[in-house]
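Before anything else, here is the set of structures, which you'll find just below.
Where a number appears in this text, it was derived from the coordinates with a stated rule and is not lab data. Here the structure is a predicted model, which means the values were calculated and not measured. Cβ atoms are built from the backbone, for glycine too; each structure is taken alone.
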Structure 1
Amino acid sequence: MEIKQIINLAVCSMFVIAGTLFAVIAWREWRNVGRIIKMGEQTQGMVVEMYRRPRKVGETGTPNSFAPVVLFTTNKGVQQKYYSTFYTAMDMYQVGQTVDIWYLPDEPEKASLEGADAWILPVVFGVFGGAMCLIGYPWLLGILRQKLHF
């Protein structure tokens, strides 16, 4: 096997592996969010803080993306804080705002806000995973077809 073929196979394999990994993560997160919404309790919470996105390695300046911190009370009367991971520069949430939140009764730390907070991670990972798989798998099949001569 010549060096060009080895490099071709290595790059193709990276697309296949990364795409598959992204797709699996997307499916797992989609299933988890669906489980929270389907089996969870819905209640209302209040945005008590807007949490600034942490600075990335090598980033200069202060990030101006925020995610809401929501305080809600479970059906057992326990107050729980939910820290969203959906950072946005837009003013989607304001401190004091009432929001809908779903949580699992036995695991109230597993919660999800309505809208983009719930679906952004599965959608982004699904799109990237799908695109990489659509490139990688046909490419891999082409390489295999050449090697097997059919």
Structure 2
Amino acid sequence: MKCPVCSSPDSRVVDSRTTKEGNAIRRRRECESCAHRFTTYERPEVSWPLIVKKDGSRGNYNRDKIRLGIQRALEKRPVSAEDQEAIVDRVERFILDTGDKEVSTSVIGEKVMDELRETDQVAYVRFASVYRAFGTVKDFEEEFERLQRDRS
């Protein structure tokens, strides 16, 4: 595995464990040239369904897009990187469990919102405001009211 700092091809595994969801192996590595430590994830290769966008176009599944959306929503929130990865893992498992050859971005977005609602309500509202394109304060108020009803 190449070091992300010095690009040396020599690194050694310092620690190895499965993720909470059990669908990947997390490895801590140390570069033998510069001693930089970094983390890698080993996942099985699977056949992903096509992702159908709002405009009807289709594209390949991209884990990084989901991770980035979750990271933005959870920015400056008390949720660890490991917990964020677990959310992405659960969303991926959901996508695969549908068994469909195509999955719409709206289905994925709703699943991400469900996960964020359970993890951090501020992050949920952040994500929902972008995902549902809130345009007014009234949109936020309605979402807060929906959250309050769900908690009761």
Task: Identity of the structure behind 18.4, 56 (criterion: Rg and Dmax of the Cα atoms in Å, calculated), options 1, 2 - done: 2
Task: Comparison of 1, 2 by FRET efficiency 1/(1 + (r/R0)^6) of positions 36 and 100 (r between Cβ atoms, R0 = 41 Å, to 0.05) - largest value held by - done: 1
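Quick check on the output: -17000 is helix-only ellipticity at 222 nm (-39500 (n - 2.57) for each DSSP H run of 4 or more, over all residues; to 500), derived from one of 1, 2. Which one produced it?
Clearly, the read-out refers to 1.
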Task: Source structure (of 1, 2) for Cα Rg over 2.2 N^0.38 Å, for residues 76-131 alone, computed value 1.34 - done: 1
- [ ] Given a value of 3.1 for distance in nm of label points 7 Å out along Cα→Cβ at positions 12 and 124, point me to the structure among 1, 2 it was derived from.
- [x] 1
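Comparing 1, 2, where is relative contact order in percent (Cα under 8 Å, 6 or more apart) highest?
Numbers: 1: 34; 2: 16.
Top value of relative contact order in percent (Cα under 8 Å, 6 or more apart), among 1, 2, belongs to structure 1.
Which structure, out of 1, 2, was Cα extents along the principal axes in Å, for residues 52-91 alone derived from, given a value of 44, 21, 11?
Source structure: 1.
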